[in-house]
Structure P
Amino acid sequence: MTFHQWYLEHYQSRWEFLYTALLQPPKMYEFAEGLKRPYYLDEASLEAARALEVQPGDAVLDACAAPGGKTLVLALQLGGTGLLIANDRSSSRRARLHRVLQDHLEDQERSVIRVTGHDASRWGLYEQNRYDRILLDAPCSSERHVLQEPRELNRWGAGRTKRLALQQFAMVAAALEAVKPGGRIVYSTCALSPLENDGVMAKLLKKRPGASLLSKPEGIPWGEPTEHGWIILPDRAEGRGPMYIAVITKREEP
C-alpha cells in the first residue's frame, strides 16, 4: 500500500485538502514572552505543553525533549522552582537542546533543569511515582516532514507506523509508572496515523487499568475531538499542526 492509499483510507474525502495543506510550509509562531530571545515553533506545539498545566514547584519530566520548544514552555511555567528533567536519548539532539536552553532561558529558569539521555521506554523501571507532570512528545511518523522530503517518502511503508506505535506504547506505559498517583501525562505526536494516536491510547486503557483519560481538558484551540484526545490539522487550523494531544491521569492508589 502506498503512502497516499494508506492515508486516503483513514481520512477519506478529507485527504485531498489535508494533503494540500501538508505540502505548504508550516505556520511558525514567534514565542517570546519570558524568553531572552524569541523561539519559533508550530503554535500547535505550545498547546501540547500548556495542556500539561505545570504549576510552580512541580517535579516535571519532559521525556523526549529535543529540540526544546516545549521544554521552554515548561521551564517558564516552573519559574525557577521545582525540577525539570529534559531528556532525549540522542546525543546530537541533546546538544541542540542544550543550545536552545542556553540561548533562550535566563539563569533562574535554567537552574532547575537537568538534561539527561535515558531511554524513555524504560523510565518506569528506575523511577516510580516520582513526577507530578510528564510530557511525552513521542517520536512519530511526522508525515508532514515525510511529504516534504522525497527520499523519506520513497522509503515510507505502513510497517513503520506500526513499529512506532509499539515504541510509543512502551514509552507512555513507562511514563504511567513514573508519574505520581493523581499526576498528569500529556501524550502528543505530530503524526497523522491513527495507530500512533488514538490507537496507542486505546491500548493503554486496555492494558494499564491505572490510566484514565481526561475527556474535556480546557484550552486546546483548533483541536478536533478524536475518540481519546484531540488533533490539530493544518487544513482546518490555518496551517498549524499536525499535533495530536491526549491528557492522561493516573488514578489515586486506594
Structure Q
Amino acid sequence: MLNQFARTELLIGKESVEKLHKSKVAVFGIGGVGSYVVEALVRAGVENFILVDDDKVCLTNLNRQIFATRSTVGKYKVEVAKERILDINPNAKVEIYKEFFMPDSKQILDKTEDYIVDSIDTVTAKIELVIRANKLNIPIISSMGTGNKLDPTKFEVTDIYKTSVCPLAKVMRKELRTRGIKNLKVVYSKEEPIKVNDNMESSCKKNCICPPDVKRSCSIKNQIPGSISFVPSVAGLIIAGEVIKDIINKEK
C-alpha cells in the first residue's frame, strides 16, 4: 500500500519501518545539529520524540538551522520543531521541554527511550546527559564541535577515546575518563578549527528583526564560533543515520 514511508520500506523493509514507528528518541539541543537530527528521524519514520531546548529562534540561526525561518524568529525552537514534526507525520507524539538542561535539571528520561541524542553546546550539560544515559542504560550518541569548520567530509563516527583534533572532544575525553565512563559514541570532525574574525560586531544591528527578549542570544560575540549551512547539518544527518541503523538492527 502506497504511503509516505513506501520508499523507505523498499530500502529497509516493513519490519524495520515498524520498529522506527514504535521507537522513542530524545533530542537535547535543537540547533544547527539537532534540528537536522529531528528532521531526518521523523522523515525516516520515528514517531515518538522528546525535545529539550530553552532557546528561541533568532536571526543568526537562519544560516544553518532547518527550523529557523523569518516566520519562526522569536518562537521557541521546541515548539517550532513540534509543529514541523506533526506537519510531516500527524501520527507522531512529541513531548517538549523549554529548559536549559544542566546537572540540576529534573529527570526527563524514564527508560522508555530507545535512543538519546546529545547535540548540546555546554560541556557540563553534555557530561551530565552521558552520565544519566549510562545509569539508565539508554544508548546515546554525542555531537562534538561543528563550529569554525568548512569541510563536511571530515566527519567521522567513532568512540570518544579514539577522537583527535577536535577541542571539544579533548575536553570530553578528560572529563568522562575522570568519571569512569568507558565509552561514548560520537560524531566529530578531524578538520582543524578555522580562526574567525575577531573584529566582528559585538551586538545586534538596530534593524534586527528579533524580539527584545531574543536579542541577547542573537548578539554576535567573539566567543561565538563561526558557522555555515552545510557543516552542522551534515553532522546532524550522520547522527540520525546512526540512530536509525542502531534501532532497526537492535534485537528484539
Structure R
Amino acid sequence: MGAKLQGEEKSAYVQNMFGRIAERYNVMNRVMTLGQDQAWRRFVVAKAQIPPGGVVLDLATGTGDIAFEAKKVQPTSRVVGADFALPMMFVGKRTEPGQGVEWLGADAMYLPLPSEAFDAVVSGYLVRNVIDIRQALREQLRVMKPGGRVVILDTSPPPKNLLRPFIIAYLKYGIPTLGRIISGKQGADAYKYLPESTTAFKTPQELAALMEEVGMKNVGYKTFMFGTMAVHWGEKPQS
C-alpha cells in the first residue's frame, strides 16, 4: 500500500492520490472529522501570529482552506498557497476566496522560493506525506524570516489508551467506507492510505523533537480529536 512506499515512489503516489480525490476532498474532510477540521485550521492561523501586511506560505495548500483562513484573519497579508497536487489547487483557485491567494506549483522538498521571504509558514497534512521530514522542515526554515513561525497540522498515531482499539477500528474500516461512499472507488483507495500513514507516523513528541533538531526554537504542540490530530509550532531563531 502507499503508506509503505519510500522515496520518489511515495511522492508520485501521494501526488496522484490527491489529484484523484480533489473534487470531493473538502466534503470528505468535513464528514470524516465531524466538521472539526475547520476549527483546527483556525487554530493553525492563530498560532502563526501573522503580522499586518505579513507574507504567508501555506504548504500543501490543497484546496486552500488554511490559506483562505489566513487571508480572512489578516486581510492585508499576502498569502501564497503551494502544492504539487495541481488538481487540488485548481479546485480552490476557482472559488471566490481563491482570488485573494497566489497559487504555486511546488514540491515541499525543494521550494522554488527565496530565503527569508515569509513571516509564517503553515501546512496541513503535509509532513506525514513527505519523503524526508527533516528536509521539508529545513526548507520551511530557509524561506522564513528570522523570528517567523512554522505551524504544522497533521494526524498523529492513536495514543495507547482505552480508546485506541475504537479509534483504530474507525481508521481502518470507517474512513475507507466513507471515502468509498463520498469519493467512489478512487476515494476508497486514498482513504485506506490515510489510516495506514497515520498509524505509521511520528508521535507528537517525536515530531516536536525533529523540529528542534533542525533548529526551531520555542517548539510546542496541542493535540485534538482524542490525540489523533496535532498542531505543532516553532520559531526561526533571530540569528
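Side notes on the structure shown:
- At a computed 40, 38, 35 (Cα extents along the principal axes in Å, for residues 14-165 alone), which of P, Q, R: Q
- Label whose coordinates, when mean count of other Cβ atoms within 10 Å over residues 134-141 is calculated, return 24.6 (choices P, Q, R): P
Throughout, read-outs are computed from the coordinates displayed, never taken from laboratory work. On a predicted model such as this, the values are computed, not experimentally measured, just so you know. Cβ atoms are built from the backbone, for glycine too; each structure is taken alone.
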